[in-house]
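Undergrad: These are the structures, in structure tokens.
Here, each number is a calculation from the coordinates, and none is a lab measurement. From a predicted model like this one, the values you see are computed outputs, not experimental measurements. Cβ atoms are built from the backbone, for glycine too; each structure is taken alone.
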Structure 1
Amino acid sequence: MISVSIMHGRREMHPLLLPRLKGAKVSVIDGKGLTLWECAETAWRAVRGDYHLVMHDDMKPCLGFIDHVQRIVTNHRQPFSFWGSRTEEVMPKAGGFLSYATFCWGGALGMPAYLAPQFLDWCAAKIEPDWLADDTRLALWCAATGRRLLVPYPNLVQHAAVKSIARPGRKNQRSPSFVEDLGRIFWGGPVVEVPGDPEAFLISRSMHTKEEGAGWWR
């Protein structure tokens, strides 16, 4: 069973989102009075399935979103970002995945439910609590624990054309790889690994950690 927690809960965004989450156990996190990370942390704790997604309320899922997610995570039991704003030198064929060691987009993140407490415990132990970057926290945790984060191609969600909550005063980035109606696409395509240096990435973010320098993540 897929569970989904929606961050922020702006009611005007729900018509874009809720009707396309049928088949999942859905909860809405009221972000009033919470920082971005506090809202995300609450959303990651609201697990009600065996695979859990945390989505911002300004995302528009593709048609059949939950069915696509279920078919993807049945074969790939690892963290995912279902949205991305980049194209790489080498892209997979439709139904494939980009694999990142040092990068993550927020908006629609997922992982097997049993990993969520491990991620939150690591953040509490290693990252300064006032750092708001919920997506980069996930990228750092993946790098620290030897995991790679997958992004399906085409993307399964798109940002609504509204102002960003995560990036105040700026418009939301749009995915060049979103397809609203994917039909019966076969999610068995190749995994294309995007180069990256996890240790250099971890060291570069040490200004946001409780210990500084090389090895702070251990």
Structure 2
Amino acid sequence: MPLFHIHVDATSLKPAFESFLLENGFVRTDFAGHPEGADAFEAPNHLTLKLTDSVAFQQSFDRVIAKAEETSGLDGYVEGEFIPLDADIPDRPYREGVAAPFRADSGNIEPGSFRETEIHVTLDRNRSDRRLLDALTRMGFFSAYMNKPYGVAQIFTVQGSRGQIDRLLPKLLEYLEACGGTSHCSVKEERVAKWWLSSDSVSLPPVIKKIGWEGVG
């Protein structure tokens, strides 16, 4: 399992800088839209490099940032992440009556800062139970679509501090195991190790401001 990810998320990307990324092992992993009527936080350009070695991760990240600053190659941000958890959730029928364990209310991140970590719940949009997808949305996850070999994935995300995510993650795993309704489901924590913004005006996804622990249905 790759232990490190580097993502380039850009509203605009110069062709020469994209060529540099592709020549250095990045692949396009673009999102494919988001649910109708929902807020959109996905960048139109999303490129990914996966690595298993920490030294190669540091070197690759620094090389990308040096090239970006030298060429003004993108408008957006670059995130370098360590993956401490990548858990598959077995496919099970949806079980009625399992209360969602929390609701995370999110808002704008403070200028000049970046999230510490995040949770991704990735599952098959068309084969997972609609009641589960709706429950994750009510729990405060935002989502986007991505094309996968099995079809269209819906990636649910919540972002915040290490302390917040450490509290949410075990409750989420227990809920998904108990509730069922998933297909091709995995849960990842992606913990930020390094980050870079092309400017202070770059728009970033929201972070958790408040957690409610009552069931939300």
Structure 3
Amino acid sequence: MSADFEVLIAAKEIELNTLSQRMEELRQQFFWETTKFAAQWFENTAKEYVTKYPEITLNLTRERIAFMKALVSALSGNAKKIVTAALSNPEFWWHQKPQLHDDFSQYEVLGNDSVGNKFPQKIDNPVRRALGELGAVLSQFGFAVSTRASDKEGYPEFWFSYPEGEGKEARPYYPHLLVWSSEMQDTIRQYSSLFRRGIAIYNEIQKLKEEKKRRQASDLWDST
């Protein structure tokens, strides 16, 4: 009987491992797509602020504007490192740290493009922390943006948050409306689908292991 359970458990573990490998591929794909998104977003959003606040921009010398553009370009060029640092926590990705009773909806993209989407907070928050790095550049050139909790006055836009489970230090964070690229949305939808299958298999494995222990305990009692 114990051998039967071993066979069942091994089969389910192979199934889960195959699924986890695909989920890892999707995680890496999401990193790449978010890197492309962030690199372009840094450039576009900086231009938006320059245009939205001409009274600030026109007070800058050409040298200062050139310096700001260089810093923004550096952010774009460094997007891969920024995104990887923001999204690499295993807590964000179920296949890296499986849990029995996780929320089935935690990776869902809700809504649609016509009415507006709501992105999974578990992933959206670190994406926003990556994008929040632009705030330090905007602040440096007089745009009323702050990425530090110590700035209490004269900053109508607070680009920081206090991540859960990461101490009390404020971290850069983009606070406004954000729409992921269609590629990012599609990838996380695929991940969500595999997650639902994965957690079901993981629960089956745990139930089989518990039943195996109960049978072993019963057999021990009967044979003593």
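Undergrad: Who wins on FRET efficiency 1/(1 + (r/R0)^6) of positions 22 and 134 (r between Cβ atoms, R0 = 35 Å, to 0.05) among 1, 2, 3, i.e. which is largest?
TA: 1
Undergrad: From which structure (1, 2, 3) was distance in nm of label points 7 Å out along Cα→Cβ at positions 30 and 174 calculated, if the value obtained is 4.2?
TA: 2
Undergrad: With Kirkwood radius over Cα pairs in Å computed per structure, which member of 1, 2, 3 shows the largest figure?
TA: Structure 3 comes out on top.
Undergrad: Between 1, 2, 3, which one scores greatest on volume of the Cα convex hull per residue in Å³, for residues 6-117 alone?
TA: 2
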